[in-house]
Each structure stands twice: as structure tokens, then as C-alpha cells.
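For reference, the structures are reproduced in the following blocks.
Just so you know, all these numbers are worked out from the coordinates, no wet-lab data involved. Everything numeric in this text was worked out from a predicted model, so none of it was measured. Cβ atoms are built from the backbone, for glycine too; each structure is taken alone.
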Structure P
Amino acid sequence: MTQIKTAMVLAAGLGTRMRPLTDDRPKALVEVGGRTLIDHMIDRLKSAGVERCVVNVHYFADRLEAHLKTRTDVEIIISDERGKLLETGGGLKKARPLLGDNPIFVANIDSVWIEDGGGDRALADMRDQWQANQMDALLLLAEMTRSSGFDGAGDFFLGDDRRLTFRGQAASAPLNYMGVHITHPDIVMSVTEDAFSLTPVWRQKATEGRLYGVMMHGDWMHVGDPAARDAAEARLRA
């Protein structure tokens, strides 16, 4: 069984859509169900065997760093982006020297979910299905019909072989990306730009047949704005 001990946690965003909740804090420190978004994600990663989290910081960086210092159950390493926002791909590229050479989790902080049966197996199941020799990225997916806080028509189609196809020109797709994936830390190193999104990288990997997906069986809540935060909190209480 693959052991994945390191995660990259993407927490540098401005959280513009989350205002006014982010007027005095980074989005990562917005609370849902009595816990900050970043603690929700780090707890999930820890449950899957992660021991060290590399966290990128930019907006209200000092406050986020101070909060992270209160966690002693996992090693926290800061990737400092105070000087310039680098987007998802650029953040991963800048943090590359901190990530080691083994496969890693990469996680957004605006994703909360409830697994069927009340379990906590989604990330461990991802880890167990990772195959480094044939996959460049393995994305965690939720059914569109069980997703909330998400504006769009779905992201992907999942083949019988678990390969992913982007929605493209289709009117809709049945699956959403949940903001967590497993990848090789070198996946972005051939990109020359400093600031860039992971999406074009994934599109290339999909054409090469090396972008894969795994389903989370449960309800996914994308916490992108105050209304979505309120809805997620109500769902967690229920």
C-alpha cells in the first residue's frame, strides 16, 4: 500500500467571494461547524496518514501562520507567497523544494464533505488506488447531484478505467472536482511561468490518458462564499 506522508495545502488565496467574512482573516480561517476550513482539511489529511503539510500563505499570512503554530499533531511548513500570488500551479511549483520526491496530496481549503455512513475513508481510498506508474494525477470527485455551493454544470466524465475526460462542449457532466488530488510533485516543473493554474496541466494529462479520478460517496459542500458557508454549516448540524 502506498504511503503518502506529505500534503500541499493551498491557502494563499484572497477569498474575495467570501467577503465580508474575509475582511479580517484569510479564507482558510473562516469557520464551518466550529472549526476553521484549514483545520477541516488538515484533519482529513492526517486521517489518511499525512504527517507534514506544506501550506502556502499570502493574504493575512501572519494570522494564518500564528494559527497553524497551534497545531502540534502534524508538521507544518510554510511556503511564503507574501510577495506575489502564484495560483494553484505556481504555488505548487514554488513549494517544490519543500515537498520531497514522493507522491503528495494537494488540497484546497474550501472543501467540506460528509461521507455515507459517517466514515472518513475518502482520502485513504484515494491513497490506496494511486498507481504512480500510470497516473500523473488522481482527483477526488463528487456526484453533481450531491454537491452544493458549486456554480457550474459539472467538471468531468469518469471512464470505466477511471480515466477522466473534461466536460468540454457537453451541456453538463455528472462529476465535480472536490479540491483534493494526488500527484507527483514534479508535475508542474516544466511550466515556465511563475503564476499559473493547474487546469491546463490537467488538460494535457487527460489527452495523454494519465488523468484519473476516484469517487467520494457522500455529500460535498464547496465553501466559496458566505451563503455556501451557511448552507454547509446547516448540513453539518443536520
Structure Q
Amino acid sequence: MTNAKPPIVDQATWQAARDELLVREKAHTREGDAIAAARRRLPMVEIDGAVEVTGADGPVPFTDLFQGRDELVVYQHMWHDGAPHQGQCEGCTLAAWHMRDAVYLNARGVSYAVLTEGPWDEVAPYVAFMGYTQPWYSVRGVAAPVGGEMGHLVCFLRDGDRVFLTYSTTGRGNERVTGSLGLLDMTPYGRGEAWEDNPEGYLSEARPACWYWRTDTDGAATWGPTSRPVPQWTRPGAGPVETLGRHGHCH
């Protein structure tokens, strides 16, 4: 990258600027805590916990996803019917890949699962190819909030046999599970996206959002037909391709 670089100063000058920013960071953290407190005070709505979803063991009631726990977080993964692995949603790949282990959620009494509207006979080989260890389920034909519009993080609460929707978010709300984005926000060049407020001369001025979510076989970021979502290049047998197998792409 040939981006402009931050100005060079002595340690004391850097520390003063860092301390000034820390005041804003602490205020941001406290506001986040206040929002989380308000989130915990949201009302909830009862849903049909007996509705069936399809996973590795066949159709099961939605309540099974709680695995005996009282709370459940699901990520609703978009799906393109009939598309090859490289044609599936890169944004959802970003979210799902970052949540490959839920042991700390489990320790807190929270279960985790991925739901998608894809038919199970297509979803199962995709999950195997990606090496995902979290439970996946097809919700084809299931109404919202279990099914319906994808690309959301959704929280549920179980009280015996009764199930309640407590929270849902989408868009940048999904960044809760994508820790890489938070780390990029700490770096001098950030995400390299055009929407960011960057110093003059940064290359991101010409880059679209999410430009680095897909790469070609050489690791060059591209949204062309020979690209894959970035994690797929780590999977055995993932070679160069000639088509996404679908039209358009997700941002």
C-alpha cells in the first residue's frame, strides 16, 4: 500500500494525543454499557418453539437448538440456491467464520447456531467444506423470526417449553461477531473503505465497502468471477474458479 502515513512525533506528544482520544473511548464504552442495559430491558414476544428446522439429525423442533440452556443466539446465513461454494454470501461467511467456537457462550448458559434458508442437501456439503463445527440448520419454509429474512443476529429466551424473541440486529449490528473488523479499526489504515473518515491521501477514498472480503487465488482482493470469500482459500481442495455461479454480490 502507498497510503499517506501518520505524522511522526516524539513519545510525549504521542502520549498526549493518545490520552485525549482515550477520554472519548471511555465515553464510548460507557454509552455502549448504557445501550446494553436498555437492550436487557426490551420486552419480548412469544414464538412457536415447536416449529421444525432441519439439521444433521433431520427435522427437530426449534427448542432443541437451546441444547438444554435458557438462552440462544443464532446467526441467519443468507443462501443462494444452486450456487457453488464460492458463490455463497461473503458477508455471511465473514460472520459465520468468526464464530467457530461458542464455548464461552456455553459457559454462560447460552447456545449458538447458524440458520439458513438453503435446502439441507445443499447446506450440508457446504458446512463440511468450510469445516464449521457449530450446528447449522435449514429453515426453508419457516416463518420469521426463526426463518424469513436472513443476515441477522437474533437472540431467544426459553422458559420451559415456551420460547421468546428478545433481540434482533442486522447490517453493522452484525459486527458484534466479526472481531477482525474491530481490530482493523485500531490500525492506522483502518478497513480501507471509502466511507471511512480518513486523512487526505489514503487509498480508501477509491475503494468500495467490503472490498477485501473476496480474493483471487493470489490473495488479491477482487469481486470478479474467479474470487472466493477469503476463508475458503484455507479449505482443502479450494482452487481457482471461473464463475461465482450466481449474479451479483452482497455488500
Q. P, Q: which one has Kirkwood radius over Cα pairs in Å, for residues 102-221 alone, as calculated, at 17.6?
A. Q
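Mean projected area of the Cα convex hull in nm² computed as 16.1: which structure among P, Q?
Values: P: 12.6; Q: 16.1.
Structure of origin is Q.
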**Q.** When distance in nm of label points 7 Å out along Cα→Cβ at positions 6 and 158 is computed for each of P, Q, the largest belongs to
**A.** Q
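Output the label of whichever structure in P, Q has the greatest value of Kirkwood radius over Cα pairs in Å, for residues 38-141 alone. Kindly include the intermediate steps, with their values, before the conclusion.
Numbers: P: 15.1; Q: 14.6.
Across P, Q, Kirkwood radius over Cα pairs in Å, for residues 38-141 alone peaks for P.
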Q: Could you figure out which one of P, Q the value 22 for relative contact order in percent (Cα under 8 Å, 6 or more apart) was computed from?
A: Q
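Just checking, which of P, Q has the largest value of distance in nm of label points 7 Å out along Cα→Cβ at positions 70 and 126?
Biggest value here belongs to Q.
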Q | Of the structures P, Q, the one that 15.0 was derived from, the read-out being mean count of other Cβ atoms within 10 Å over residues 14-21 | A | P
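For mean count of other Cβ atoms within 10 Å over residues 22-29, which of the structures P, Q scores highest? Mind showing how you got there, number by number?
Details: P: 20.2; Q: 9.8.
The structure with the largest value is P.
Which structure, out of P, Q, was distance in nm of label points 7 Å out along Cα→Cβ at positions 134 and 166 calculated from, if the result is 2.4? Walk me through the numbers before you get to the answer.
On the way: P: 2.4; Q: 1.7.
Going through each structure in turn, the value belongs to P.
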